[in-house]
Structure I
Amino acid sequence: MILTVAGFDPSSGAGITADLKTFGAHNCYGVAALTALTVQNSQGVQSIHPVDPRLLLEWLESVMADGHVRAIKIGMLANRANAEVVSEFLRSHADLPSVLDPVLRSSGGAALIDESGFEFLRDRLLKQPNLVTPNMAEAATLTGLKVENVEEMKAAAARLLQMGARAVVVTGGHLDRAIDIFATDGHLEAFTGDRVKPDNTHGTGCAFSSAVIANLALGRHLVDAVVLAKAYVAEAIRKAYPIGPGRLPLNHFFRAQEAPRAGGLALPEVSP
């Protein structure tokens, strides 16, 4: 069982529902605690409504009381109050693997966390999870560096480690090649893939971080989890289909459509 703590996207391209679909695609059972309700569709975000932090805490405590959560994914937080609840929650469950997708803005530019919440995420929460997965724009905002190419992605990853992150993937899906920079203390590696269907990208950050935590929950090592997540997202982009006139969400269940099996779906063999 994997817990996602994130916002709700009614179009199901990103946020809680995208996370749960990704968990399901990896044969993992997902549970959720919402940080915010958004009004959005394939064309963009119209409004954001953070949940009461007391309700968020009650959700977290209730889900954890069942005793079966094995990993935690953190996405959109909306404000500082919710970020503080999540920070204390992670501190109380530091034995569980966790991944933070530092969601700051929508692709259309809508702010998905307030300024105080961003400062708390940058200065405090960033240090807690096993892995942080910013895209290039998020890495630039977090570090204050320009991040427009591979060398600048490497510099941003190094800065994030200096800021206290335990491991980092800076995702580069907007480059000519889909290059992600993976960095831990003393180790830096680039994973390169083809850039496919660049308009089919609604929720790619959510799916990537969720696929990483699913693979960690399944017992895979961090670097293998990152490689498998990258392969999963690339194929989910490739097999996407439109649900509206705007950006296309990923096809999270492409494996089920291609090769259904009794008793579940097999993960592909992917090498770093």
Structure II
Amino acid sequence: MSLINWFTEPYDSEFMQRALAAAVLVGIVAPVVGVWIVLRRLAYLGDAMSHSLLAGVAGAYLMGWSITGGALVAGLVMAGLVGALAAHPRLREDAVIGVVGTGLFALGVVLVSARRGSIQIDLEDFLLGQITTVNEADLLTNLLLAVAVVILVAWFFTDLRHATFDPMHAALSGIRVGPLGLGLLAVLAMSIVISLQTVGLLMSVSMLVNPAVTARLITTRVTTMTLAAVTSGITAAAVGLTASYHLSTPPGATVALVAVTMLSVVTLLTLPHRRHTHPAHVPA
């Protein structure tokens, strides 16, 4: 089998074409947000928020709502709670993330366990994703969320850059650093919701962090870093999904492993140059 056939054969069927489209959306959106998560050293927040969405999914089942809508509500609730509690002068942000994230995840587990007969949730599907079951309605929802995330990040790109590298000067310049941080939490929630059926919630963190870290090793310019992260994310999504088809492995986990492999390769390739470079960011 030629390399071209290896890539094209899985996509003769419509369900795999939809799966590829869904995977590519995650490969775009997750790195766009992930760059800022990595630069702000908030990778733990992505992990905590992915777990917290279980409460929204379980609640949506009980109320008869959309699963995607329930997950989005849970993510926005966590964003609001983290933003509100982190404003307390005696509370550190990492502690607040841990408290809110584990609390919402625990609530989700309790709802699923207590109403086992009412909530038909397969936790393995929830955590690992079911990309091959994505339908056209799911794709449309994810596309709308993806467009909203990309537009928001692009619109506030300059403010995010200033608030990330010099928040004090940004505040003095009139940038509303606090609300901007809450907005970043909101788009993080939206990006994880897009990953819900695709790579799953546990693997969504990998797509948020790995492409962004890979790009960080290549460049220090934020604009270039974002483009490199998106390229890495799309590549991991396409190669991982194709490999999972041929190897009969879970798609979400395979995509995540490809992303980790790409990061490992770039780390080895850039290792000899690190001693000659400076860690400072060049905001552009």
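Each reported figure results from applying straightforward, stated rules to the coordinates on display, with no laboratory input. Just so it is clear, the model here is predicted, and its values are computed rather than measured. Cβ atoms are built from the backbone, for glycine too; each structure is taken alone.
So here's what we get for this one:
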{"read-out": "Identity of the structure behind 30 (criterion: relative contact order in percent (Cα under 8 Å, 6 or more apart), calculated), options I, II", "value": "II"}
{"read-out": "Ranking I, II by distance in nm of label points 7 Å out along Cα→Cβ at positions 30 and 150, the structure that comes out highest", "value": "I"}
{"read-out": "Value -11500, calculated as helix-only ellipticity at 222 nm (-39500 (n - 2.57) for each DSSP H run of 4 or more, over all residues; to 500), assigned to which of I, II", "value": "I"}
{"read-out": "With Rg/Rh (Cα atoms, Kirkwood Rh) derived as 0.98, matching label from I, II", "value": "II"}
{"read-out": "Origin of the derived value 0.55 (FRET efficiency 1/(1 + (r/R0)^6) of positions 54 and 166 (r between Cβ atoms, R0 = 30 Å, to 0.05); candidates I, II)", "value": "I"}
{"read-out": "Which of I, II yields 19.6 [mean count of other Cβ atoms within 10 Å over residues 78-85, calculated]", "value": "II"}
